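Below, each structure is written out as structure tokens.
What follows draws every value from the coordinates through simple rules; no lab data is involved. Small disclaimer: the values here were computed from a predicted structure and weren't measured. Cβ atoms are built from the backbone, for glycine too; each structure is taken alone.
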Structure 1
Amino acid sequence: MNDALNDSNWIIAMQDEFNQFTRNYVWYLVPTSDDMNITGTKWVFRNKIDEDGNIARNKAMLEAKGYNQKEGIDFDETYAPIAKLEAVILLLAYVCMCNFKLFQMMLKVHS
């Protein structure tokens, strides 16, 4: 973690992750009180590798330590920040087939 905080590439990756959460209104900070169950977070760092085995970019993910949460008490919705292209295609096909409305979808593609 300390290495990441001293590397400008990792700092940019962490800021990008945080900006995506803010832009999509995934969560917001609130003042704490004694009756709240505080859920911690941790940064997960991963290098994305290109076809030649070189580091293409740094990926930082902020993950909740949700193992002590209870549905309906600590949360009522979940958010999955990662989707494979095949899953997106399958979702769109199913939406079209069932004539569902798709309200929001954000894709960020890195080359």
Structure 2
Amino acid sequence: MTNKYHARKTTVDGITFDSRAEATRYTELKLLERAGEISSLVLQPEFELIPGYIKNGRKIRAVKYRADFQYTDRNGKTVIEDVKGVCTKEFLLKKKIFEWKYQNLTITEVKR
């Protein structure tokens, strides 16, 4: 099954990824982790961009960004990765908010 960007869900190690590109990157990262080049690989880490709040008695949900991967490189730097075939306006906006809020982190786009 494909979505509007023609991505096909793909399963690797019992994990279903939104695209073949994301599954391929996961396989690459697992190899790097086994080789000791990276550590602490996390799938789908979530970051709050704007907290939830109440306005006029209505609860407004928080705005969150979910990356594809997070890991620590061999220099001890935390890396946030997002595998992209198509870069959407929504992603670009969330990336700006993310990098403003989490100034010590940067989203690395992996183009496929």
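Output the label of whichever structure in 1, 2 has the greatest value of distance in nm of label points 7 Å out along Cα→Cβ at positions 38 and 86.
Values: 1: 4.2; 2: 2.5.
Ranking 1, 2 on distance in nm of label points 7 Å out along Cα→Cβ at positions 38 and 86, first place is 1.
Starting from the value 1.6: which structure in 1, 2 was distance in nm of label points 7 Å out along Cα→Cβ at positions 22 and 102 calculated from? Here the read-out was taken from 2.
Consider the structures 1, 2: one of them gives -0.91 for log10 I(q)/I(0) by the Debye sum over Cα atoms at q = 0.17 Å⁻¹ as calculated from the coordinates. Say which. Working through the options, I get structure 2. State the single structure among 1, 2 that was used to calculate distance in nm of label points 7 Å out along Cα→Cβ at positions 14 and 94, giving 2.7. The value was obtained from structure 2.
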